[in-house]
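These notes open a run of structures that come right after.
Here, each number is a calculation from the coordinates, and none is a lab measurement. Given the structure is predicted, the values throughout are model-derived calculations rather than measurements.
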Structure I
Amino acid sequence: MHTLILGFGFILLAAVSGGVFGLQYRIMRKYTVENSAMLTMLVATIVVPLIAVWFVLPGWTKAITEVGWERNLLVFILGFGWGMGAITFAYGINILGMALAVSILQGINVAVGAGIPLARHWSEVPADARAVTIVGLLLLLLGAALAGMAGRMREREHRAALEAEPDTQQSSIVVHRATGVVFLIGLGSCLASGLLSACANLGYEFADPLERAMGADLTWRATLIRWMPMYWGGITAMVIVFGGTMIKQGTWRNYFMPDTGRDCFVSSSMGVVHFLAQIPYGVGAYYLGALGTTVGWGANIGMALVVAVLIGFVRGEWSGVSKASVRILQVGIGVLLAAFVVLAYANSLV
């Protein structure tokens, strides 16, 4: 019971951090999406991780060398996929808003990111725990689908309001009323992000030889090394896509414009938050045992979705929508919370 509480406690911390992460793309004043995301990921994947391993993992570079280039390359490639997922996430959430975008991509993220580790550890998990875990994951998918349905209803209602009163001040306030081709671009970005973002959990899952190379005496601290090759892959994707875009469009100059200190601070701070959305997840998965990367990932994504939806409410993304849309969203949140309880019970059966 003690390890279960520790595991889900760290998972909850990761989920809250993950849920607030996307907020930065809605509050930038001078920075573009590329400016903000690039700075955030530089802090999250290079600056903070190197400081962390310096203090808690002496000799970590030796462990990476011992594992061999094949496994490191696999984790690097999965990290590159995760980086591409972060890129499409940034564009998708900027177009569709937090509630709808996160609902879509996290549903796919759960199916891929939690399903593959479950299959990999299938023989290690008792039959009753496997069955309950599958029920919990299906509930997560249902909750995400309901939240996405509510978001789609909200989008249609906002579109109708724009067509009816195109010149009102109220319709100019709400930024996320994407329509037509723009909406499809945002939807495609979210679908791609859901698939690619699952690479974060898959990279962590397949990096287990790195943790073993550090030795069992380090306990949960050894989980930090799993992220390093994946971080390098992620920042490589960022540099190629966002760096190229900034050079092409000249938006790299935004970093040196006057009055950008606020944006710089927010983006840098979100880099620390993003780090906290992953490292505590790894620690939580460690304490949850054989189902850690399945139950832990599902619970992490489900709670992050709840947090993101609540932020959407606070920011007014759901103002002026019908009671039916809000009611469906509330049911979706209830299903997600129920899934969290089911997954916790599943892990207690192992």
Structure II
Amino acid sequence: MYLIIFMQIKINKNLKFSYNTPPKLIAEVSGNHNRNQNLFYKHILEAKKSGADFVKIQTYEPEDITEKNFNFNIKKGLWKGKSLWNLYKKAHTPFSWHYRAFEIAKKNNINLFSTPFSVRALEFLDKFSPKIYKISSFEITDFNLIDQIAKRKKPIILSSGASSFDEIKNAKKLINKYHNNLIILYCVSGYPTPLEEANINVIDKFKKRFNKNLIGLSDHTNTVYSSLSASAKNIAVIEKHFIISKKIRSEDNKFSITPKQFKDLSINSKLIFKSLGEKKIHLKESEKKSIIFRRSIFTTKKIRKGERFSDKNIKSLRPFIGLPSNYYLRLIGKKAKRNYNIHTPLPKKFDNV
């Protein structure tokens, strides 16, 4: 059911990841529901309206990520001063909300899937038979979780923030024990990521290093510019955190984009893809009518049969209605085969001149 054919991963008959289509857009809801159940469901619906091909949620409860008794406080960054336990307690999506979320998704033809953060969360997700899984950047070294996800033999999106190529390769190797239905996302795990650290050019290296897998982008900047830059690299996926209003004071507010921004990304990434075209040079339809603006060779004086052509009696000028101008140097010194009037284009075939 899930096959990579000519670098494609099919999710269903109408939906596939590929370099031959515009990048699929994933709207990541994460904790932007701000512990409001109705706001959570609204995010899922609004993401689809804003142009998302997929909507992604996160499946965990605090105990799936950390231990309450550790009382570890974050010392730097966006969440400085918060304990890990309290951060995930506020940001997590309760398991009980998932039932309604998948019902809403099915009813509204929304491709909903999730990132499980533990084997317990993964086994809970089995209830909903998701068609694809995401492995987050910080779980790229959690080989037990990766192994359990890969055993499901469903497509996997692997994020690579803060990872080395060797770490990505090792996670890929583990997944490849079961299948290669794998998409690798280039990612910078800065929250938010400064635009000058987006480093989109490294995608070229990802495509070269992992040339048997589709490459995409997980973008944590608070704009769409780096995502649009990545679109020009002909990638398969773009993932952005999505928030329906910046007035929501969620933990992920500062690196999430609004419906308007997401719509702009959806429209413009498709236009960029359209402009990429084929990897070969050929005459385009719009160019055909412009060929007339090339030059051909005209007489600048009357020329008699047998007289030699020189820069005194011929000139290269527009429009292209006679002998192409690239014959000019070959023509100099050649004898005319017939008489020519002044300001006359020479015949199109060199042998007839």
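When relative contact order in percent (Cα under 8 Å, 6 or more apart) is calculated for each of the structures I, II, which structure yields the highest value?
Going through I, II one by one, relative contact order in percent (Cα under 8 Å, 6 or more apart) is largest in I.
Among the shown structures I, II, from which was the value 29.7, 103 of Rg and Dmax of the Cα atoms in Å calculated?
Clearly, the read-out refers to II.
Quick check: -25500 is what I get for helix-only ellipticity at 222 nm (-39500 (n - 2.57) for each DSSP H run of 4 or more, over all residues; to 500), calculated from one of I, II. Which structure matches?
Matching structure: I.
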